[in-house]
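Scrolling down, you'll hit the structures one after another.
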Structure I
Amino acid sequence: MKGFDQVCYIKNVVRNPNIIIGDYTYYDDPVDSRNFERNVLYHYPFMGDKLIIGKFCAIARDVKFIMNGANHKMDAFTTYPFSIFSNGWEKVMPSMDELPYKGDTVIQNDVWIGYDATIMPGIQIGNGSIIASKSVVVRDVEPYSIVGGNPAKLIRRRFRDEVIDLLQELRWWDWPIEKITDHLPILTSNDFTQLKGLVS
């Protein structure tokens with residue numbers, strides 16, 4: 001990104017087909033912003049799970065996405081994964097349906113994820129949400145919510161229901177970039193009257 005070497009549009013650098021990134025979503029890391037995939041952990045192809053991140057998201061340094069491959073079988077007497085070490089232990093390889101599987105991890109649009117936050121497998125984070133630094137997100141996050149802590153809890157909603165409903169209806173992130181550019185003075189304000197004027 002011009003003038004911000006530590007910021008990278010992730011869509012341009014991700015190679016894993018099971019990581020799907022929307023336009024203009026960026027990762028900010030002064031060490032190596034182009035290596036976003038190192039933050040997607042335990043993402044084994046045989047699991048088939050996807051990390052899906054929408055458009056216009058801001059992801060800070062050291063955010064971690066824990067994927068389903070991190071899960072161990074929990075209903076046996078031991079959680080130790082003997083089967084991955086061979087030596088005859090592979091005979092106790094669990095089947096896929098015996099392993100905990102939470103599904104795809106989905107981050108919607110216009111989400112800001114703060115420094116060193118951790119997102120657990122199968123989490124759904126709604127449009128316009130903010131995840132505080134160092135949070136551990138273990139439950140789905142409603143649109144336009146601010147959550148923080150370990151485990152992350154709701155701090156507050158960003159706006160009243162009427163504003164959230166309108167933003168969800170407008171879906172500005174799906175507009176052509178020219179329309180977004182034309183309406184930046186409204187989108188970067190908190191003038192609800194002007195926002196209502198954008199409904200066509």
Structure II
Amino acid sequence: MKTVATEFEGLLVLEPTVFSDARGFLLETWNQPRYAAAGVPAPMVQDNLSRSVQGVVRGLHFQNPRSQAKLVFVLEGEIFDVAVDVRRGSPTFGRWFSVRLSAENKRQLYIPVGFAHGFGVLSSTALVSYKCSDVYQPEAEMTIFWNDPRLAIDWPISNPIVSPRDSAAPTIDAIPPARLPTWQSPPSAPGEPERS
């Protein structure tokens with residue numbers, strides 16, 4: 001498996017090893033020890049599956065408390081997948097990362113706790129699977145307006161199909177700070193000065 005680091009602490013693009021021949025292919029979508037070694041530390045306790053039509057935008061969703069890390073991949077079609085850093089105090093707070101995930105490229109996106117997640121469907125339909133490190137808690141779920149001008153996400157979709165809840169979501173600046181997770185500075189390596 002190939003791991004591609006991003007400029008965001010803990011946010012990883014994973015490219016599983018694919019074994020293919022004339023019959024088709026085989027790949028591991030999850031192997032806890034192997035993924036932990038690749039930088040995916042969270043145990044996964046819930047699997048979700050969604051099917052959406054072209055032009056649908058879902059998100060931007062996160063939970064706090066009981067934040068969820070997610071491992072996202074596409075079983076059918078293609079999506080524009082987005083993660084937004086919503087951790088108060090983070091050096092990358094309010095910035096976003098995107099990657100195209102598809103059944104063809106077989107990439108996965110690992111989204112650590114403290115990020116909001118959303119995606120837009122680029123193909124006629126998309127079947128999206130994601131593993132979560134905590135169970136869904138309706139009272140902890142928060143939504144950020146998918147087209148928040150402050151975030152300025154460059155969605156490659158015109159006239160998106162968005163749920164009423166996502167359309168009415170607040171901007172990131174309108175969310176009370178106490179509802180956002182707090183960034184924890186990573187510990188210094190031995191021999192390095194402490195970070196402030």
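The numbers here are math on the coordinates, done by the rules we state, and not lab data. As the structure is a prediction and not an experimental result, all values here were calculated from the model. Cβ atoms are built from the backbone, for glycine too; each structure is taken alone.
Upon calculation of distance in nm of label points 7 Å out along Cα→Cβ at positions 18 and 42 from the atomic coordinates, which of the structures I, II produces 1.3? Only structure I yields this read-out.
Taking relative contact order in percent (Cα under 8 Å, 6 or more apart) as the criterion, the top structure among I, II is II, with the largest value. Here helix-only ellipticity at 222 nm (-39500 (n - 2.57) for each DSSP H run of 4 or more, over all residues; to 500) has been calculated and equals -3000, so which of I, II was it run on? The correct label is I. One of I, II was used to calculate mean projected area of the Cα convex hull in nm², giving 12.4; which? Value 12.4 for mean projected area of the Cα convex hull in nm² corresponds to II out of I, II. Once FRET efficiency 1/(1 + (r/R0)^6) of positions 106 and 178 (r between Cβ atoms, R0 = 30 Å, to 0.05) is computed for every structure in I, II, the highest value turns out to be that of I.
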